[in-house]
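S.K.: For reference, the structures are reproduced in the following blocks.
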Structure I
Amino acid sequence: MSTENVLAGLDIGSSRITCLIGERGEGQGLVRVIGGASVPCRGLKGGVVINIQETARSIQDAVERAEKDSHCEVKELVVGIRGSHLQSFNNRGAFNIARTDKEITPEDVEGVIANAKALPLSSDREILHVMPQSYTLDRQRGVPDPVGMEGSLLEVEVHIVTASSAHLNNLAKAVAQAGFEAKETVYGLLAAGDVLVTPEEKELGALFVDIGGQSVSIGIYSEGSIRYSKELPVGSDFITRDLAVGLRTSLATAERLKVEHGFAHPSFLGEDEELEFNGVDGRTPGKIKVSAVMGIILPRVEEILTLIEEDIRNSSYADVVGPGGVILAGGGALMRGMSDAANQILGMPARVAVAHPEMFAVDSIWASPAYSTALGLLANSLPLSIASPNRRAMPSKKPAWLKNMTSVFQELF
């Protein structure tokens, strides 16, 4: 197979690494997923590299499995990252047009964006993305693309994402040790949001929530652009640990019970059957009712969603989340009833994101919300809206809202 049009997205998740390989289809912008793999990684904690060698082995394993599945070799990777080391904020920039013709050129746009990102940062941080939100020309706001227009004062509002330089360097070393070349580094929330949140939802106002294993990524869209993004140090692995501790069983058994019998809203409790499992030693038998499993899961689900609600309420952007509602992605969104729980606690309509058929041709296994970031990274290899001169290329080596939250589930137990 020719590798000219082959694309590869590598999602560095909270505790897993996923690689999807695709190719550009005949349709405009269509990406056909031709292979993939997802493997656990003991070298990651909350999306941050804590062991370079372990992370490098997992990267190599994921990419090589995806190559075998797709029957082709990968030349470049678009790497997606997440975790609490990422921070974001909004800023403004201005640029005077001193020429007599006053016509705005692409260089003028680059100049005003450069002014917007010219701000002091600590030595341990660097800018990962600068996302233009809107332009103002001679005090006229809401200009989508000022190139070719005339004016004397060009202004821009931008969303800036910064990352820990040390983490980016450690990740670069892991990718290099795995023997692959990283084309660029992308904030996974933006990559996934670009392909899972519809243009209408972005315009009307929407909350995008990516529930990972050990971190939750949240983004607020309004008037067509990202307005707020944040990483919260909670995730669906916390539910697994609660089950493991409560049942005195292994994490693997707890994960199985969560996936097969867990749900995030009381309305999904049907027949209260008895489940059998083995204890932490793998031999001691145990039994538990489904309702008891629910009693362990629901408080943690409520806590995660309440933390999201509180963060959005304190962000000053709660009012811009409108009819677009909540869009859920990530492995944590797969739990039955998660959209119902989000609807009840966040007070807005919620849906679980799915890959758009006009953008992706993908087998059902990779269309899962668990792999939404990897899909977004594949599409990001095409000229999408998060393109930015600040996306970091790695060094490579070849070989409304509730004000007083109370327990919404308490009376339902």
Structure II
Amino acid sequence: MTTYHHQRLKNGINVYLHPTKKFKTILVQLIFHRRLDADKVTSSSLLPSVLQRGSVNYPTRQKLAKRLEELYGTELMADVVKKGERQLIVYTLDLVHDQFIPGENKLLQKGLEILNEIVTKPLVENNAFKADYVRQEKEQHEKVIRGLINDKIAYSIERCLQEMCADEPFSVFKYGTSEQLAKIDEKSLYQFYCQFLKESPTDLYLIGDLDVERTMSLVEEIFHYPRGQEVEIPPTLVEKEPEKVRYVKDELEVNQGKLVLGFRTGLSYKDKDYLALLMYNGILGGFPHSKLFQNVREKASLAYYAYSRLEKHKGLMVVSAGIEVTNYDRTLEIIHKQIEDMAKGEFSEEVFQNTYSGLRHQYLLEEDSPAALTNRTLDDILAGRTWTTEELLAELAKVTPEDVVRVAQNIRLDTVYFLTRKGGA
């Protein structure tokens, strides 16, 4: 992976440029960083959809879509992401490189101008957003918030993390709440937006076959809007020893139970032992050869699925399994056994090597994805370090079984959450 070039614009925007000839497209991401604040997270997550409804030069969604289509099918999307205890508002611009379009040499400039327009020149009426746009987007946002419950796997994990981190910012749902949404109107959202633009730490990432000096000059010319004093985002709280294991049960109209165990690892992406933790997670539940998949799903036939995953910036690990509600106790027992065996080093050399190979393959695959590379760069910056793929793989290769056991002995169970059917176990 090519090392990125970093430059801070006069208005405080951090620009990260990855020049590479590997891709035929150019990916641009404009990212606003916010603290996960229960009172403001709903406004932050609603904002992108309202901004995309209309700007000064593109007052309707149709006119914006027509203009993007004129730029050879350029795509402009927005998303809300949660990394540790920060909420990220991410605008993504995906466009073809000029060199593949005869007679075109300003496609990147035109795309960046549209991105800047949507973010900094919204359609405003009487110091407020257009009322109809806000009302319609609130209706859609309400569906997003309430729609979580329709995905029972995601819902059960979210509920476990909410209970586990009840007194921490991490418990805040990235899309906010219906209660906060109801309080938002076109005036309050516009006032929030004005402050949002001034105070949110902002990054601009570009990856593709780009000339560094020319691209930086172009970015400076376009993204020069005035900003104020950035709000400092506190570091994510990672190390917290659970006082005792909490057991939480919810009842809904479900056919299949969802069992989720939340663990404190004491390690996050910035720590030296993170790659040992990554190997631990892979051996425990990250692959088809892992202990959870083999022992809970295959051998005992207790689960429809069973896996583990890391919340890399928060230092958490989640184990999730879909089970018959009557199998709760037995499944819990076998999962505990796998955790205990990991701390004793009871895993084979073959499983260790298969896990290393699986992780290595995943990182090599990221080299073919501009979005994955940009995401890893962001993770590195949040962690205060930078690794090329080659450096990352070299560090991963140094991890030993003893390192995995050392990490395993510090894993602590915090919360056991079970989503069961009404009147079930």
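We did not get these values from a lab; they are worked out from the coordinates using the rules stated. Worth saying up front: this structure is predicted, and the values here are computed from it rather than measured. Cβ atoms are built from the backbone, for glycine too; each structure is taken alone.
S.K.: Comparing distance in nm of label points 7 Å out along Cα→Cβ at positions 34 and 98 across structures I, II, which is largest?
M.R.: Values: I: 5.3; II: 3.5.
Checked I, II; max of distance in nm of label points 7 Å out along Cα→Cβ at positions 34 and 98 sits with I.
S.K.: Which of I, II yields -12500 for helix-only ellipticity at 222 nm (-39500 (n - 2.57) for each DSSP H run of 4 or more, over all residues; to 500), as computed? Could the numbers behind the result be given before it?
M.R.: Values: I: -9500; II: -12500.
Matching structure: II.
S.K.: Match the computed value 4.4 of distance in nm of label points 7 Å out along Cα→Cβ at positions 210 and 274 to one of the structures I, II, and report its label. Working shown, then result.
M.R.: Numbers: I: 4.4; II: 2.3.
Comparing all candidates, it corresponds to I.
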